[in-house]
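Bear in mind that the values in this text are calculations on the coordinates, not laboratory data. Please read these numbers as outputs of a predicted model, since none were measured by experiment. Cβ atoms are built from the backbone, for glycine too; each structure is taken alone.
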Structure I
């Protein structure tokens with residue numbers, strides 16, 4: 001083994017050891033359900049902002065998105081990034097503070113399904129049951145994308161067989177998630193978000209300099225294809241039409257329904273912290289997306305004559321750029337950013353799935369007298385079960401990180417997004433409207449995903465979101481008015497101060 005590989009391994013060992021250490025340090029604060037699932041609502045603005053964005057982006061930011069830019073230029077990658085930046089801002093602006101206030105006011109709700117149940121006084125708990133079913137389905141797919149990112153990283157860097165690399169990545173994620181719960185996840189995500197930010201910025205800047213500066217780099221990319229940097233055409237010279245632009249921008253709708261991001265708003269220590277968190281988050285997001293797009297684009301020139309265009313190999317453009325660009329230990333630290341991206345999302349998703357099942361299924365339908373200890377045990381069992389199912393999906397080394405994330409993102413955005421917005425902003429929303437909208441949105445995404453041609457080429461999040469929104473509004477309008485308790489609680493929430 002050469003000195004460079006030893007340096008890379010040392011960097012990985014240092015990083016992974018640090019993440020597990022944080023899990024141990026925070027494990028004492030995860031002895032109650034609220035402590036494990038929401039950190040007792042004690043997270044500050046910096047931790048919340050970087051944790052939210054790190055858990056949001058996952059391995060697709062450092063592998064999937066640069067891969068899209070590498071293959072097709074700026075067309076799809078640019079518009080997807082634009083939609084996500086806009087969605088991030090609107091989510092922080094309109095949802096963050098209101099959701100935190102309302103979840104506390106509505107029976108101190110700890111999960112999104114529990115919030116829906118308390119918001120609409122759903123004594124049947126059908127809203128919780130169906131919400132958890134969709135959460136587990138889509139989070140299993142989403143978590144699989146993180147596992148694939150970890151496996152491809154270990155496979156590319158250390159030459160480990162794909163299966164062994166997959167097992168290693170899953171093991172590390174599970175250790176600190178099971179130990180420390182929400183605070184472990186937030187604390188590690190803070191570190192990981194910082195690492196992702198630095199790695200993307202420095203790698204994109206170094207790539208630009210190595211190609212002769214911005215003007216020279218742009219000229220070299222345009223020499224590959226006149227449309228490489230054109231968001232309306234792309235590297236293949238084909239046009240990027242209105243439907244494709246709308247599909248890419250529609251990614252922004254997903255934020256309103258992402259449980260692992262929404263839970264960060266709920267865990268803030270104060271409503272007044274939301275403005276600070278929003279500013280931190282937006283700086284991070286804009287800079288990180290710019291870095292990811294540039295790394296992918298510059299990779300076409302910088303990595304030549306290497307060809308990463310076959311069988312999902314484009315996901316490795318960031319990995320190969322770092323290996324070629326930086327010396328051993330520094331390369332190892334920056335490669336850890338990819339691991340950080342995958343881990344920061346997978347851990348959050350596992351925790352949210354666990355909290356949803358434990359709080360909204362186990363204690364409601366299976367064991368109503370469950371103690372705090374039993375709830376925590378069940379949540380940890382759920383983490384293992386979801387991780388196992390996600391691992392089965394991730395077994396295929398040709399899996400596309402971007403494709404897996406795209407499907408899960410649409411599922412959450414269309415299923416929960418309209419309900420979150422209507423719950424926070426419309427007094428007239430009813431339990432039956434929410435229930436029918438929830439089902440309609442989720443089913444639309446699943447069906448639309450398996451159709452193609454013409455209108456069905458539109459990204460499934462948009463029709464799913466619209467169907468959920470319209471069905472919820474129509475059924476609520478035709479339904480009996482919400483009962484007095486629901487209306488009174490809504491009106492009281494709207495009058496709450498900071």
Structure II
């Protein structure tokens with residue numbers, strides 16, 4: 001039975017979808033004004049894992065992840081580049097898709113762009129004005145009146161008295177209260193024409209928070225199962241989403257039996273660098289495409305999922321090297337194993353343990369620990385038992401999108417999809433292995449050891465197998 005930690009209740013809860021067997025999930029996506037960094041990768045990888053496990057568990061999943069393609073940062077960058085907004089955002093959307101493909105991730109079932117949902121946003125803003133939860137200020141902006149929504153602060157655990165203006169909320173002269181947030185931004189005279197739309201409140205563009213409420217409600221309905229995103233979005237973004245969405249539906253009154261906007265809120269932890277939160281403002285972020293120059297995408301996924309999704313991760317090349325070494329250990333257990341067509345035994349001890357871990361709030365560290373223990377059993381076993389255990393290992397790992405490559409290719413190419421040692425090609429390595437074999441046959445063991453050691457220095461590990469076979473892999 002799957003349990004999910006619900007940020008709203010601050011506890012693990014048994015997962016009960018609104019419609020039995022079906023799950024509707026929305027995840028806050030990227031603001032596309034630059035290349036994606038490793039923090040974005042964590043969001044994509046975590047919720048890719050969630051969707052994979054839900055589907056492996058038999059659920060029919062509708063997975064929606066939005067794209068913010070109109071925003072202050074986007075406008076600023078487009079002006080700096082002297083290019084249209086759409087040219088800028090399309091370029092970085094394409095780059096985001098390239099990064100996702102490289103990481104081996106599934107595409108969302110729906111990937112709405114904010115600029116395609118302006119009418120839906122205006123409709124929601126109109127309903128909030130009708131219910132007297134929103135107003136137009138003297139500066140032309142339309143704002144949400146936070147103090148008129150009595151349930152504000154439930155997600156973040158903040159009371160209205162504790163809250164201060166800030167945290168991505170800009171205080172302007174048009175607000176009645178510094179806690180109020182913008183729903184519709186009035187166009188500024190110096191802003192390009194492609195950053196504004198006609199509305200009942202004059203030309204302008206949507207505020208950031210209203211985008212996700214309008215898109216999620218349009219695609220998934222006003223009440224759906226799971227909403228996900230990074231921990232930094234919990235407040236104010238997700239708090240504001242709840243206020244807007246439930247405010248538009250119920251107004252200022254909210255009865256105890258009224259359905260919530262979302263049943264389960266999930267937030268993944270931060271990426272940290274040298275124990276500091278990774279951010280562009282600190283200049284300590286790493287682009288996905290740069291990381292993938294040095295590490296295989298599967299290594300990056302493994303690095304992310306060997307930590308629990310709610311825990312912070314400290315990023316470094318050393319951590320990625322440790323992840324690579326772990327994958328090498330798992331792939332080594334699968335080396336030279338035949339491919340079996342039989343179905344995975346879901347009642348086996350290993351499958352039961354793996355499933356229990358994943359059903360405990362997607363506990364991937366414990367699930368991966370199960371894979372390591374199973375790999376050790378594969379290495380100890382013989383004959384048909386060894387083959388069956390290896391098949392179980394690969395089958396369980398497939399639900400996390402691991403161990404699906406040819407083991408020999410992975411082990412020989414190290415941390416990238418091509419040889420990590422520019423000085424030695426695969427052909428050269430095979431020639432040295434043959435020379436070592438010739439030396440051993442001539443009983444020149446000193447020469448054979450010299451060849452082994454020279455390869456090891458260059459990052460190539462030789463493993464002698466029964467029958468005079470020698471396999472190699474990158475260290």
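When relative contact order in percent (Cα under 8 Å, 6 or more apart) is calculated for each of structures I, II, structure I comes out greatest.
Among candidates I, II, the computation of distance in nm of label points 7 Å out along Cα→Cβ at positions 228 and 348 that gave 2.6 used structure II. Each of I, II could give Rg and Dmax of the Cα atoms in Å, but the derived value 26.5, 93 comes from II. Where does the value -13000 come from, among I, II, when helix-only ellipticity at 222 nm (-39500 (n - 2.57) for each DSSP H run of 4 or more, over all residues; to 500) is the thing being computed? That value comes from structure II.
If distance in nm of label points 7 Å out along Cα→Cβ at positions 108 and 212 is computed to be 1.0, which of I, II is the source? Only one of I, II returns 1.0 for distance in nm of label points 7 Å out along Cα→Cβ at positions 108 and 212, namely II.
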